[in-house]
1. With relative contact order in percent (Cα under 8 Å, 6 or more apart) coming out at 19, pick the structure among I, II, III it was computed from.
2. From which structure (I, II, III) was distance in nm of label points 7 Å out along Cα→Cβ at positions 36 and 244 calculated, if the value obtained is 1.9?
3. A value of 22.1 was computed for Kirkwood radius over Cα pairs in Å; which of I, II, III is the source structure?
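Nothing in this text is a laboratory measurement; each read-out follows from the coordinates by a stated rule. In this text, all values refer to a predicted model and were calculated from it rather than measured experimentally. Cβ atoms are built from the backbone, for glycine too; each structure is taken alone.
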Structure I
Amino acid sequence: MKTRILCIAGLLVFGCGGLRAKKPQSLDARIGVCSDVRNAQRLKAAGADCLEAGVSAFLVPDKPEEAFDKNLALLRESGSEIVSCNGFLPASMIVVGPSTDHEKILKWAETTFRRAERAGIRYIVFGSGKSRKVPDGFSRETAEEQFVRLCKRLGPVAARYRVTVVIEPLNSRETNLINSVSEGASIVERVNHKNIRLLCDLFHMTADGEPPQAIVDAGKHIRHCHIAEAAERTAPGTDGDDFRPYLRALKKIGYKGCVSIECMWKDFGAQLPTAVAELRKQMNDL
């Protein structure tokens, strides 16, 4: 009798054909969209989980506190969350080369991080390709040292306001310093501060042919992710790009952060729901 009960239980668990096939496991990450805070309700309606804003547009470090207060009021009224802000530095703030002003950058960072904390923003994206471009004839080794030195000073400021700076590798057409996730990981390790981490951007990775394995290799440093289709930086679902190999890499490292759509929109209102739905579909079927 006992044997029969065990057999029946086995059939219920495994099915008549033996071990039941496992369902695909999803990437347990949130979907964000890079946009203006005024679009927060549209993003919600399209199924996005959160918003990624711009430093200059939302945190307005070059403007009085009253200007930021207005933006903060809009955010709170929307009931949405801004998980990160991109576009850390304007092109006029030069990070590397013969004419840098790191003190000016640190003052900008102080205001940026302080306001980010007030808004509950966790990540500041350090892309800023023009700011970090190595001038012709200037030593790349020296430029890297300058970049690392600045990040070593940014880390404690970011920690004070409980934000994390994520360095964004950009493709070689946009800048000439930190063009791959592997290079970014090396810089993060040289900085060696818990508030200076790494972003992986699937558009930039595919533009320069960087494989998904780079995400796995740098996994312990990655805290944020951007996504767009390869050919024309279009929204997911436009040209039919398959992001699954890269999403699987994120899943492999146990990534649970945000994947933000950062793209060129042809028709924001029409494309937004499709883009979010397509990304979620690919994340749910790995």
Structure II
Amino acid sequence: MVVSGDTRSFGPAGPKIAPIGQGTWHIDRGDRASAIAALRRGLDLGMTHIDTAEMYGDAEPLVAEAIAGRRDEVFLVSKVLPSNASRSGTISACDRSLQRLKTDRLDCYLLHWRGQYRLADTVAAFEKLVAAGKILSWGVSNFDAGDLQELLKIAGPGKIACNQVLYHLHERVIEHAVIPWCEAHGVAVTAYSPFGHDEFPAPQSVEGRVLQSIADRHGATPRQVALAFLIRRPSVFAIPKAADPAHAADNAEAGTLRLSDDDLAAIDEAFPRGPEPASLPML
């Protein structure tokens, strides 16, 4: 049974995938068998988008084991470190990721954040990888609207598949400029750390009680409510990490939760967007 929600287009020319996917940052730090079982359970429930990165320690080999025999079901994403993102370095990094993931292609390949190398060189490497069939699309992570506009001038329209950014209830700054820019150019927005980094509202807090009240009305959990709020716009995807199968199933069910206008207004009041900062926050 697929419970991860209706599919939506990932980027200007990408496939349709469920809005809730699976993140893997720090997934290698816990019980390996449980993590693999969680990823597989997520796939069973329609969370086919699996995100990883060369920076994530042993995550890529763990993902390889989880998707063994099921590669064609998966929308697989990995990332190149900025320190490797020269023309030749990007291609070498991609080859290493493909080897660790035991696959012949990535569905999307991202520049993890902006670094010292010229964007034009990284884009040239991405396009070479596309031509070779090693990646099917490419995008970026942790780019603000100004960076995205610069990238658009280099790459041209219809090339940037996604921008993966920090987005959770306590960190909504991408709603100011990043999401509008991405929506105007058909770029998918992927929310990483959608529950925050060890800062999800405590049940006894004012914010926690708001989430619980909404959850009770829908027969859901506060975390499902949080995910449903983040993916309320059709341009946004979320990639929560799950360390065990039950947690993966809980995340998947958020894809079918539909919040009312009153629910959205209550969350908006409890978790104000705040002013636009000078720089984009990232982890």
Structure III
Amino acid sequence: MTTLRRPEFLRHLLLIAMASVMFYPLAWMIGASFRDDSRINDSGLFPGADFTWDGYAEGWAGLGGVGFGQFILNSLLVSIACVVANVVACSVTAYAFARIEFRGRKVLFAVMIGTLLLPHHVILIPQYLMFREFGWVNTYLPFIVPKLLATDAFFIFLLVQFFRVLPRELDEAARIDGCGHFQIFWRILLPLATPALATTAIFTFIYSWNDFFTPLIYLTDTEMYTVPLALRGFIDANAESAFGALFAMSVLSLLPVLGIFIAFQRLLVNGIATTGLRG
């Protein structure tokens, strides 16, 4: 049985200490979800003798007569729609930038990258006024339609970098067989870009699932709420807040994100690693 050398032991010990510090807030939240509201601020990670499931029962009952399961379904609907729209739009746009020669391509690509520097708050009011004129307030269209227009420059850049790594000889061989741009994109490049597409899908799902600001602006009916907005409903500045229910439902809301990350971790790491091989 091999033993760790002193430097390796110290390195592992440091990593364990750092992981413990990062894990502590999550462990405290899980422990608080099993406490009574009156004992939320008690010290320690574990609830001890006051262990209770009341927070989960109260939280699952939801808000305003709408169960928390409805909020989870709403978030799943929005997140999955955003993932599909973003992956399709960004992959098509990235293919055009990476594999098609057209006038002004470099300028448009630079403008697209420049949008990363544009604060979201700059376009918030004009965007809201436009969507209000369209009658999209209190619908999920403001979440999904912008994704169809390839507005996430970061994911376009990610996919462009991946497509540039793939040899152009694949395109030339496909053209000899009579394939056009669509066949090259759909049959050849897209299957090879699975790691980058998975990275785009995972991060889009996480961003959409955790998005609080956009639902706060556009959603007014309780039954339309997504998970982050529903969690905010457990806190009332003018009355008693249900912290036990808040922490309990926060724990449940982490499970879909954690499950997706664990299931696609290998593709996520491969996607991030391979997109940096070539500029």
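1. Values: I: 19; II: 24; III: 32.
Attributed to the structure labelled I.
2. Details: I: 3.8; II: 1.9; III: 0.7.
Corresponding structure: II.
3. Only structure III yields this read-out.
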